[in-house]
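Presented below are the structures under discussion, each in the form of structure tokens.
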Structure P
Amino acid sequence: MTDVRGRVWRGGKPQDDFEFASISDYLGEDDALVWCDIYDPDHAILKDLAGELELDSWAVEDAIADAERTKAVVYRTHTFITVYSVTIKDPAPEGDSESALDIHRISGFVLPRGLITVRLSPHFDMDSVSQRFDELGGQEHGVGALVHGLLDVIVDGHFEAVQWLDDAIESVEDDLFGNNPRSELQRKTFRIRKDLVELRRVVLPMREVVNSIQHRRLDAKTAPELDPLYADLYDHVLRVSEWTESVRDMVTTVFETNLSLQDARLNTVMKKLTGWAAIIAVPTAITGFYGQNVTYPGIDTVSGFVTSTSIIVLLVLGLYWMFKRRDWL
């Protein structure tokens with residue numbers, strides 16, 4: 001069921017008379033600023049709104065499509081953006097089948113005097129975005145502050161997600177040289193790699209989105225005080241992107257190190273098996289020789305048995321000492 005909420009400012013002051021049917025009237029006022037959030041939009045309602053506000057029909061289709069990449073497209077009358085919020089599930093799953101990331105898409109139509117956000121998921125916290133609007137003084141600096149508040153909340157979520165993945169990698173590194181089962185370590189590494197792929201898919205294109213909005217803002221001349229805020233936001237996006245690349249390298253390193261340790265353990269096992277095989281071969285050879293059907297000194301005597309047994313023990317102890325000294329056992 002479609003759920004609509006919104007806010008209106010006039011002359012920099014918040015108003016309490018927001019009505020969805022009056023959006024076009026609000027946007028026509030010179031001193032008005034509008035933010036409208038639409039959850040689970042009905043296609044007909046959104047299409048009518050697009051016709052009323054002259055929104056691009058392809059952008060409207062992208063806003064309600066099942067899967068869209070992160071992007072920003074500048075049209076004649078508005079800018080369309082698609083971004084993804086990322087949060088960590090609480091508590092984060094320990095298993096190997098369920099992702100620890102909660103990813104939700106938010107689309108937006110940036111107009112000269114308003115911002116219309118479209119969501120398909122109810123789990124994104126729009127209250128925090130509304131609070132960020134107020135902190136940035138969106139009612140004073142125009143629609144650019146509204147867009148910055150939305151993107152700032154989303155990028156902060158990206159920071160938290162990559163921080164969680166970085167901590168998870170450190171946990172895997174501790175397990176790598178511990179006594180944990182190899183299968184469990186491989187499952188955790190594989191799960192982190194899958195989560196990282198999902199995160200990179202939504203984080204890396206954010207550079208294009210922020211860069212496009214930063215340099216093509218409709219209010220760039222009327223609100224130059226927002227330029228440092230967008231520059232700082234772009235710097236945060238770059239840091240998240242670089243951090244994801246760093247985590248990706250660490251995951252690859254852990255995976256390769258795990259394989260190297262397995263090869264080293266296999267070589268150690270083979271070395272020990274070879275050493276014990278050599279030790280066992282000595283008594284086998286001696287007893288086999290004495291078991292031949294030939295006459296030898298001490299045959300059928302206690303002294304002969306003691307002699308053969310002493311030779312076996314001495315040779316076995318000598319081989320064991322030599323292999324141990326060379327770290328073969």
Structure Q
Amino acid sequence: MMDFGQIAAMAGGHAEARAIQIALKLGVFEALARDGRDAAALAAAIGCEPRATMLLANALVALSILSKESGRFELTATSRRYLVEASPEYLGGMILFDAELWGAWGRLEDSIRSGQPAVRPDMYQSRPEETVRFISAMDSLVRSRGDARWTAEHLDLSSARTIVDLGGGPGTYLVEFLRRWPDARGAIYDLKATLAVARELLATRESWALPRIELCEVDYRAGELPGPVDVIFMSNIIHSEDEATNAELVAKCFRALASGGRVIIKDHIMDAELVVPAAGAVFALYLLLTTRGRDYSFIEVSNWLQAAGFVGITIETLPSPPFTSSIVTATKP
């Protein structure tokens with residue numbers, strides 16, 4: 001049974017989240033990246049008031065995000081690993097994206113009453129700064145947690161020559177697939193604004209992979225998918241769509257695959273009651289606020305796949321922690 005401390009901590013968890021978000025937004029961790037500072041020096045570095053800066057930094061110490069000795073604040077190993085932009089495991093992109101959704105969470109009651117999102121569900125295509133923030137967040141989360149590396153190591157794509165990352169955003173997964181399978185070529189099927197961000201990210205960080213990746217402007221809601229291809233990989237796509245759209249999307253994947261090709265769906269795949277994994281059940285509220293979708297059960301996903309004509313449907317749950325998702329694979333006969 002849950003005790004007082006647990007429920008109180010969850011009910012007040014917004015305070016901890018907001019402290020970390022605002023510290024990142026203000027540049028606290030970058031200011032401490034080279035050396036520690038006292039409150040006055042830290043405040044001067046981030047352009048804030050010293051007393052208030054001290055209170056924020058003290059809270060971060062209490063959360064084990066910073067350390068403090070003799071009035072001097074320093075990064076911990078954890079904050080240096082995940083909250084400094086130069087780190088390859090930087091999680092800041094996702095944290096800053098969450099910070100911008102603060103207002104949407106304030107409208108959760110309205111969304112529960114109406115069943116409608118709190119923001120326009122356009123996959124952040126309308127404004128360039130929103131596209132950059134969203135794509136950077138997805139890349140940041142996957143890189144820091146290690147999803148792409150784990151997935152590439154545990155999927156056998158040795159027979160695939162053409163791998164499509166559908167709704168692939170920055171191509172974080174596709175890059176790892178191509179790194180592991182040097183004879184394969186890849187494509188990112190996504191929307192125009194997203195592809196512009198992906199091109200810049202890949203050119204900056206993964207220029208070796210660009211000659212092997214085709215960036216294809218594809219709206220999977222509007223038309224058929226280009227094919228034939230050997231593998232269509234979808235990570236965190238179906239949870240943004242409603243049931244009818246997903247059923248049709250899976251059918252489009254079937255038509256775009258070559259005979260013997262596979263569709264691979266990585267997402268929160270829920271139990272029949274839609275409550276396990278717990279992270280997926282909570283995340284569904286985020287989806288209510290921002291998309292037309294929710295998290296779906298294995299039964300639902302299997303039904304879409306079977307109706308489209310796929311066979312050999314399997315599911316593998318990734319190890320938790322750190323992961324909270326599963327991989328569903330199916331084959332076109």
Structure R
Amino acid sequence: MAVAVKNTAKSSQVRSRQAVALGSLLGAIYVLASLALLFYALPRIWTAAVTPLFLAEGQKISAVDQALLAVAIIAAALGLVVLGRKLAGNSQPVGVRAGVFVAVLGFLAVVLLVRLIGGALEQTGRIEPQMGLIIVGVLAAALLGGMGYLFFRPATAQNLVALDEQGWFSATSYKRTQGMRVRRATILGFLIIAGCGVYSLLNRNTLGTAGVDHLQVAIPFSGGYAIRLLPDVAFTLPILLVGLTLWIGWRLVNYPPFADFLIATEAEMNKVSWTTRKRLVQDTLIVLTTMLLLTVFLFVVDVVWFKVLSNPWVPILQTESSKENQDQVQQDW
């Protein structure tokens with residue numbers, strides 16, 4: 001009698017891949033909605049409801065209003081982070097965090113690609129605005145659908161899991177008690193290099209001279225309507241760069257292959273026998289004295305051999321004076 005046995009391992013792998021794909025897409029939607037709320041909806045609501053309370057007659061901007069708006073955005077961001085962690089739970093599948101990051105980048109790539117194609121179609125002038133909006137909408141929907149389809153493929157889930165396991169999207173440290181001095185020095189060097197770049201960006205006012213107040217993407221066939229991706233680039237971009245630098249520096253020294261290299265480096269440095277201060281001074285004086293004696297010796301040898309070889313009776317080195325003396329000796333003979 002034949003008995004049908006379900007392949008539980010295979011079905012669990014399929015459910016795991018589906019959970020990674022679904023969690024990644026839902027997380028990306030939450031992140032994009034949070035960014036829209038923080039950088040688009042909240043500033044508009046604040047400008048309409050709160051800003052008039054801080055403005056005097058004829059005044060266009062208030063420092064107190066801008067400071068309170070920044071505090072409100074930071075508080076809202078922290079609240080959204082806490083809410084997102086609660087919604088995600090503690091038992092989310094491995095690969096979801098990497099999937100959220102990749103999905104957000106994919107959405108931005110779709111937006112830029114639609115803008116590029118739609119802008120090229122708009123410049124032809126042969127398509128009506130309504131038809132152009134339909135074409136742009138269908139193109140965006142097709143690209144987003146294709147991206148969603150790719151997320152449910154087995155290879156995509158495996159790559160997301162492999163990327164997540166590298167630790168770039170986790171706050172946990174790797175062997176935190178080992179190689180601490182070398183790790184701190186590495187983070188410090190990385191922060192100094194990146195900080196110099198951000199300081200140069202601000203000091204030269206590169207963003208201000210570029211004449212771009214907001215980073216936005218115009219929607220084709222919409223009459224100039226644009227999606228604002230990053231408001232107040234001169235202020236928000238340096239802040240994002242600083243935050244990104246801190247995160248990359250932290251994760252870099254906790255990336256397992258590089259962290260193991262730093263740990264091994266500190267272990268080798270601990271094997272070095274460092275000399276005492278007295279011995280260091282003695283050895284330094286010996287080296288300097290030896291170098292001075294060798295310099296004097298080589299100088300004396302160089303002068304003596306120069307005099308000997310440039311002598312008119314030994315015409316090996318030809319100089320102006322030795323040539324004249326040799327001609328005089330020949331004339332005397």
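No lab work stands behind these numbers, since they all come straight from the coordinates. From a predicted model like this one, the values you see are computed outputs, not experimental measurements.
When helix-only ellipticity at 222 nm (-39500 (n - 2.57) for each DSSP H run of 4 or more, over all residues; to 500) is computed for each of P, Q, R, the one that comes out at -24500 is R.
Highest-scoring entry among P, Q, R, by Rg/Rh (Cα atoms, Kirkwood Rh), for residues 22-69 alone, is R. Consider the structures P, Q, R: one of them gives 34.7, 120 for Rg and Dmax of the Cα atoms in Å as calculated from the coordinates. Say which. Corresponding structure: P.
Given -0.88 as the derived value for log10 I(q)/I(0) by the Debye sum over Cα atoms at q = 0.13 Å⁻¹, for residues 46-173 alone, which of the supplied structures P, Q, R does it correspond to?
Values: P: -0.61; Q: -0.80; R: -0.88.
Computed on structure R.
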